[in-house]
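Given below, in the form of structure tokens, are the structures.
What follows is calculated from the coordinates using simple rules that are stated; it is not laboratory data. Source: prediction; values computed, not measured. Cβ atoms are built from the backbone, for glycine too; each structure is taken alone.
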Structure P
Amino acid sequence: MSMTLAQLAERLGATLVGDGSRTVSSCAGINEAGEHDLTFLANPKYSKYLATTQAAAVLVRALDENSGDLIQLVCDDPYFAFRNAMMELHGFRDHPDPMDAGDGNTSESARIHPGATVGEGTRVHPNVTIERGARIGSRCHLYPGVFIGEDVVIGDDCILFPNVVIYDRCRLGNRVAIHANTTIGQDGFGYATHAGAHHKIPQAGIVVIEDDVELGAGCAIERATMGETRIGEGTKFADLISIGHGTTIGKHCLFVSLVGIAGSATIGNYVVLGGQTGVSGHLTIGDGVQALGKTAIVSDIEAGRNIGGVPAVDADTAKRNALTAANLHELHKRVKKLERKQAD
């Protein structure tokens, strides 16, 4: 939709500096924005583009005196304000009705066991399978190819994108979104090695996903051997993340793509793990820890630390180590030269 900058500023709680009658219809990055786009400046390194952007207006934390006639919307948190502007101008995607549901919400090709229950307003697309004893809440959306196992419980307003698999007895809270090809509750990687052979251990536990969790595409969350694997409220995963059996992840964590966590780890609240970070099993990571990309966590980490490197050390040390390692060959040559000189 379109609206004037004055209208948008009021909805965002921003202070408008410039012509409020100008209309915007979409949001865009500072280099890509056109005359009807709103953009934002959250990272100071992009401030140089304020003089050249073609955007109709920019969200900023403080008024920039060097941006000429560019209209500015001043706010405390430009990135969050940009998110809210996206909501106003774009909104979330609309979820289509099943193509062969007639006047109802359930596709004719979906397979729902008579012993399962589906809440009011839930839309079930073609080739969805819902097994015996499963309970699906209200206003959910199950895209084609979704499989929901026996006795699974799913709360209200959940979205399961194509080919999501929920194994038996797992539980999802309200407003959970799971993207395509993610699997919840497959067997954990549990084997007892005896006389040279690996003997499978029955995986009798479940996975519990709390409210307002969003999981990216291609993630894999193993069920516990006993008890639960748990993903805390408000936690968000990017794509291709693997969580080992019996792991507990706290509330409002952020995991970037290719994070891997081994079994029985305990992750606190508000933890951020950069891409390709790996966590060994049976470790504890405290609240508020932040890990750089490709960090290898092989021991417990106290709350509040910023870490990086292989193995994990303080982030500043990890950065210095990486800079040193980038020129190890030249350093080696210098050391060898000094050794020869000293030998002479």
Structure Q
Amino acid sequence: MRMAFAPYRLLFKEPGGTSRGVMTEKPTFLIRLYDKRQPEIYGIGEAGVFPGLSPEADGNYVNKLIELLANIAIGRPTDLSRHPSIQAGLEQAIRDFTGGCRGIYFPSAFTQGESEITINGLIWMGDFDTMMSRVEEKLALGFHCLKLKIGAIDWHKELEMIRLIRNRYSENELQIRVDANGAFSPDEALGRLRQLAELGIHSIEQPIKAANPELMATLCRESPLPIALDEELIGKFTSEEKRATIETIRPAYIILKPSLIGGFSGAQEWIGLAEEAGVRWWVTSALESNVGLNALAQWTASLGVTIPQGLGTGGVFTNNFTTPLSLHGEKLSYSPDVSLDHGQFANLHWNE
């Protein structure tokens, strides 16, 4: 067995704004797994590293990929417990290879074209007029669940925007989720959560910065608005750390991003612990290319999800790859009659 990896830089169509800053591009790495006797037949995966968020996003990242490449060649295991995006990419490549190198990671009714995944419409941060324009676009496409990035512009403007949406659409007609990415200060958080609850918001992701479990637990107890943990899950590498996070904070939801929390195996462990504690969950992409998104969507579909998922980021890049995934309004589907074109990966700079 052999492995190769190639860097790739994804370019945003429009700047992606969050409370952590504005992104115009994002690096990623593709992983190819093959038998040296037939190198043209390979499984493909994506190590979707996220600078500023991934725990392994440092100067040693490429060295870890080189170590993995060398160890696979000699049949030696590699510790990827602290490299979740590489773990995710390797799991994808292995599943694809063992499944016949057809881009089928989790066979299901979804990959047979018999079911779809409902997703939320993601509204990136921007000025008031820009965000309202993006909201109108999503509503015109028929979305019934919007996720708004908040915490970067004037708070009263953000409330005004949400109020305008809610005045037009009731809670029964439109579900509104918000994501603060840790933007609220400890002193202002509870008051803002109460204001949001008055507007019929479904939930809020990560109202305060991660690594303050006592305060987050207090907010989860006192907030009238359900709280979902996102960044709080990152960097929890052991089962004990994961269980302690769930049991200490007791959130309403957790947000699963496999490339940030240990691949599909790590995310599956989080699901098990959450369900034991009565905590609900949904899946969100972490700005992977369509290669990683394809695998993520297939895994999500295999879980039998029924609520909107956060898998609508495939169209934000100008230079994305083509896969059998397609998006029509709020419905993400897979076309079984469309083959994954491996030719689009041929000219990448492969290290092997």
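Output the label of whichever structure in P, Q has the greatest value of FRET efficiency 1/(1 + (r/R0)^6) of positions 22 and 270 (r between Cβ atoms, R0 = 35 Å, to 0.05).
Q
Which one of P, Q has helix-only ellipticity at 222 nm (-39500 (n - 2.57) for each DSSP H run of 4 or more, over all residues; to 500), as calculated from the coordinates, equal to -10000?
On the way: P: -4000; Q: -10000.
Label of the source structure: Q.
Now, a different point. Upon calculation of Rg/Rh (Cα atoms, Kirkwood Rh) from the atomic coordinates, which of the structures P, Q produces 0.96? Don't skip to the end; give the middle numbers.
Values: P: 1.09; Q: 0.96.
Among P, Q, the structure yielding 0.96 for Rg/Rh (Cα atoms, Kirkwood Rh) is Q.
Hey, relative contact order in percent (Cα under 8 Å, 6 or more apart) derived from one of P, Q reads 22; which structure?
On the way: P: 6; Q: 22.
It traces back to Q.
Suppose mean count of other Cβ atoms within 10 Å over residues 206-213 works out to 22.4; of P, Q, which structure was it derived from?
P
Of the structures P, Q, report the one carrying the highest value of distance in nm of label points 7 Å out along Cα→Cβ at positions 6 and 278.
When distance in nm of label points 7 Å out along Cα→Cβ at positions 6 and 278 is computed for each of P, Q, structure P gives the biggest number.
Quick check on the output: 38, 23, 16 is Cα extents along the principal axes in Å, for residues 198-261 alone, derived from one of P, Q. Which one produced it?
Q
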